Structure 1
Amino acid sequence: MVIYLACEWFVNAVEWLGLRLNVGKTAVGTILAAFGTALPESVVTLVAVTTGATAEAKDIGVGAAMGGPLALGTVAYGVTGAMLVFQRRKKRAMALAAAGAGSADQSPVSELLCSDEETARLAKDQQWFLAIFVVKVALGLVAFAFKPVLGLLFFAAYAVYFWREMRGGPDTNEAGERDQGEDLAPLKLQPRTKSPATWAVVAQTLAALGVIFVASQLFVKQLQAVGPMIGLSSAVTALLLAPIATELPEIMNAIIWVRQGKTELALANISGAMMIQATVPSGLGLLFTTWHFTGALLWSGLVTMAAIVYLLTTMRAGKLSAARLSIAAAFYLAFAIGLVPLIN
């Protein structure tokens, strides 16, 4: 609940921050929101690979670098799709109650999720992610002297992605005028002010991020303690439950934005966070560890790639709908089932 409420304040502030920084709505999701919500798991990787005294401790960072993209590409997309299905059914039920079945909107729940332009943009993000992720997994299967240096290339890849997203510029209306934030909810720190002060926007953003970070770390530690209590091994808890906990901010952001009717921002936040997870933690892992995969890590990589191939195929066919997006969560279930024989 703390993470959800903090995300409410964060998404409220980050939209105003995007307006102040003069960036478009898509970049608000793919860069600003994604960078903030990816902070917890990135710090987990950084601390584990740089301060871990043993190989096992460093492996925690490698696991986080692999578990994050898996959770985002399956559970986060799946929850977003399920939330959209729920929202549309709820609206249809309200319309039926208000206007009668004969005159209410009868559009199917399987209607397309995005415009052709937005679907193409989302597909491009997934293509970037998949290409980088394949290299990331392949490097975990081989060993050679200069492999750590390749970690710098992952940072460079994210820098290129960052530049591509930020160059989009601010949003404009039909008259070509810059968006002044008329469609944004009032800043929670200044609810009665139409145009909040920049200091208030920054303060709310940083405060919400601080709460998200602390609460996420506490949640991970509690899962690690509770897992064995309910009969789960530490390995299962680390690979299966911890990634869900660290990616909870992205999932919560998506739920909030879908509830507000801002599907574009919800999807952009997930795809942007996936790009961070495919590059920054991986670069850290390559620089400070042997980056050698066990069977469980390889399995997580294969499932992640399968999920993205499924999504890409659906997007390219022009058939991306809320229902089909929700199916992505099934890949995480497949991962859980396949994980059992690998860790026993």
Structure 2
Amino acid sequence: MTANINNAKLKVGVIGTGSISGLHLDAYASNPDAALVAVCDLNESRAKEAAAKYGASKVYTDYRELLADPEIDAVSICTWNNSHAEISIAALEAGKHVLCEKPLCKTVPDALKVEEAVSRAGKVFQVGFVRRYASNTEVLRRFLDGGDLGEIYYAKASCLRRRGNPGGWFADAERSGGGPLIDIGVHVIDLCWYLMGRPKVKSVSGNTYRKLGNRAHIQNLSFYKAADYDAALNDVEDMANALIRFENGASLFVDVSFTLHAKKDELAVKLYGDKGGAEIEPELAVITERHDTIINVSPQVDHAGFDFNQAFANEIGYFVDSCLGRKETLSPVQDGVEITKILCAIYESAEKGTEVHF
């Protein structure tokens, strides 16, 4: 880890200028200790547009050329999932610190290769589990660390969209690795696992369903579409669910969807302990007992629910501080490997119709 002896700014390049990159670029632009030097995208016009908007002086269409630039200290990788391993390893070998968007990789072997590269390089590597950095997560972490909820033995997470398949690369299994499980499920699975104390996984039982497709015929419901949206191209699951058992006896149930015959979209993340419980989505709440009475506590924070801009600002701030030797990342590569193992085990369990044991 490099100490910031001269208080110099961390010089950053962003690889991939699709939609998620905007949150990275905004956060770097507002961070006084970071300087955005370069952007890279296969689509040159999109890269030039991002560079002009955020004041980056250099534009690349080949990430290898960006990584060869000695001026750049660190990179954010905001590309398709199937390129995360390749670019991460190349960046580490080029001596760059790396913030890689979630999921770390499509496969466990690739995740392990990245972990090995991090060990060799000795550089900061942060996985983009942005919900770990949200203010509501930070507040709940204090309650958990203080023992207010006791032993967390069960968690439940739902992230259900009734019509929300972004299409494009998100719906292309070759590039994405899967559908809602690996795209949005990864967020809530990681958040629960992190708040439960990162217990070792014992077994996974999962199901995936492909029943509804993109449902492009549905009218009057707007949704986010990928830049390369094409409703005719879709080979990922519509919906997935899983029961994850841990060696300490705790369990996590999760269900996620891109499309589902549901009355409304739903986002809920709940944890249950032997002294109290908590809800972190859609809004932060702590449930406990006092004087033989159940009490619902609403912690007073600026963002009781998840706020993308605030969370990404915190995440990028942690990354910059870690690169400058001030902090340790909250989401190291080892955690990215474990979450990749869980995701792949759910897909494997669904395909085989059996429980997968670790």
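None of the figures in this text is laboratory data; all of them are computed from the coordinates on show. Since the model is a prediction, treat every value here as computed from it, not as a measurement. Cβ atoms are built from the backbone, for glycine too; each structure is taken alone.
Comparing FRET efficiency 1/(1 + (r/R0)^6) of positions 118 and 142 (r between Cβ atoms, R0 = 30 Å, to 0.05) across structures 1, 2, the highest figure comes from 2.
Upon calculation of relative contact order in percent (Cα under 8 Å, 6 or more apart) from the atomic coordinates, which of the structures 1, 2 produces 22? Matching structure: 2.
Starting from the value 19.6, 61: which structure in 1, 2 was Rg and Dmax of the Cα atoms in Å, for residues 150-301 alone calculated from?
Label of the originating structure: 1.
Taking distance in nm of label points 7 Å out along Cα→Cβ at positions 278 and 294 as the criterion, the top-ranked structure out of 1, 2 is 1, with the highest value.
Each of 1, 2 could give FRET efficiency 1/(1 + (r/R0)^6) of positions 78 and 94 (r between Cβ atoms, R0 = 25 Å, to 0.05), but the derived value 0.50 comes from 1.
I have -22500 for helix-only ellipticity at 222 nm (-39500 (n - 2.57) for each DSSP H run of 4 or more, over all residues; to 500), calculated from one of the structures 1, 2. Which structure is it? Structure 1 accounts for this read-out. Here mean count of other Cβ atoms within 10 Å over residues 62-69 is compared for structures 1, 2. The highest value is that of 1.
Computing mean count of other Cβ atoms within 10 Å over residues 214-221 for each of 1, 2, which one ends up highest?
Working: 1: 17.8; 2: 11.6.
Biggest value here belongs to 1.
semi-axes √(5λ) of the Cα gyration tensor in Å, for residues 286-333 alone was computed and gave 29, 12, 8; which structure, 1, 2, did it come from? It traces back to 1.
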